[in-house]
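K.L.:
These are the structures in question, set out in turn.
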Structure 1
């Protein structure tokens, strides 16, 4: 995961340009939900899909959670789901008994009401791949504190101490301060405390460390960065080869590329501990098929 930096005003400008009048409609609907005390919009009448492309473009057509690159706006809207960070519908307790996960810290209670005042809040949206959004996200929202369903005040909502990370704008911490990578595997950057738990829960929640396709994608990126890094630091390489190698690294580290956090973590390791980087590159090679 990486942060996608944008101010609230710039996000609103982009939404208004994409769908004039959407923000006013969203405010009107939110006030109706406030009066009703719940989200009660009939299926088929929601309009958050009208601004999906805003988040697709902001996120460089990547899933907000797993950083997998999806199709672009012209062909890929069907691949991207508009994700409500805090669920609009009743919240389920996570982990469920079927998941057989055990934590030594609280992860929040179920709630008969969702976060109905955030159902049309642009700072509660992102776009996610269908795997991350369904079946993994669903209506789960693990928190360390007490649930606050009846507010759209983000300062107040911080008291919930959510575990999942919200990478749009600056409401939340930069994901790269919480999650790093050891080779293809995401790991908490902190050794203890709530920030460690946030990283651990986010990784577990979206199965970021066990989904085979994600591991293979990251392995390819690591090998690409490794070969480019070696070429860049090869004294016998000519200027053209070095320029090409630097371009490969720059592309991998760019927010435009998939699995940017993994690429950045590995590139940093190359500069700090070349032997360990070599070991991770060999592990990445073994992950990938050779035929």
Structure 2
């Protein structure tokens, strides 16, 4: 496996409904620069109400799979179980990969000896580029470099843009199906612990729609906080670790506010104020969710 032309790639996409955005994703995957006889796209329908199969069969590179048990990591594992590839690539149904996405993903895997995962760049786009909402502004700036920091500081990459070898999964195992969120973090930590190298690749690029409403942002933050909590509790943390995790919500956000006002991508006072408001909303949701997780009954994570 020292030549990219020798490697068969399986692209795995879990999906629940979302047919319109899935179509855009599959169109981009149909036109990849990678040789067509060397990749497949596996769409795993996670018990959607929409008729996804009639859409999926329109694309020659794509095959349909079904998983009735709810959960994106369950669906990804279903895709892994039927994948034929030496390389497994993960993307979400609402993402649009660059046309050389597979080619660059494989190149980066091969360029790093003992590589366990490649986490690619995620660019955000807005519903109305001329008038982004405060939440869209926040996501496009706050999350634009998160993938690189995930690899550097936390040893994982999000499954919206992730490449790995099949033999790595054979060695460390697939995703933890008990987790509703942060399964990519837990899996990445296993890859790191097993001694594999992990890299961020700026030229392995996808586009991701930014969340545009506070309701959407609340759901994302709640899932993230809950998933991170689940992973931590699965490791039987000490009382000190639990107290430190809970106490983190009381840190004053002065540094974040200062960074927002120095952020060159924010145009004018209005956008800086909007961005700061979303940061405080983010902190509020984290606080509410941690209270709920530790003491119960305050809010419900969806």
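K.L.:
Have a look at 1, 2 and say which one yields 0.75 for FRET efficiency 1/(1 + (r/R0)^6) of positions 203 and 283 (r between Cβ atoms, R0 = 41 Å, to 0.05), as calculated.
P.N.:
Clearly, the read-out refers to 2.
K.L.:
Let me ask you something else. Looking just at Cα Rg over 2.2 N^0.38 Å, for residues 59-138 alone, which of the labels 1, 2 belongs to the structure with the highest value?
P.N.:
On the way: 1: 1.24; 2: 1.40.
When Cα Rg over 2.2 N^0.38 Å, for residues 59-138 alone is calculated for 1, 2, structure 2 comes out on top.
K.L.:
Supply the structure label, taken from 1, 2, corresponding to semi-axes √(5λ) of the Cα gyration tensor in Å with the calculated value 32, 23, 20.
P.N.:
Only one of 1, 2 returns 32, 23, 20 for semi-axes √(5λ) of the Cα gyration tensor in Å, namely 2.
K.L.:
If distance in nm of label points 7 Å out along Cα→Cβ at positions 83 and 131 is calculated from each of 1, 2, which structure is the one that comes out at 4.2?
P.N.:
Value 4.2 for distance in nm of label points 7 Å out along Cα→Cβ at positions 83 and 131 corresponds to 2 out of 1, 2.
K.L.:
Sticking with this one: Out of 1, 2, choose the structure whose coordinates give Cα extents along the principal axes in Å, for residues 11-90 alone equal to 33, 25, 15 when calculated.
P.N.:
Working through the options, I get structure 2.
No value in this document is a laboratory result; all are computed from the given coordinates. The shown structure was predicted, so the numbers you read here are calculated from the model rather than taken from an experiment. Cβ atoms are built from the backbone, for glycine too; each structure is taken alone.
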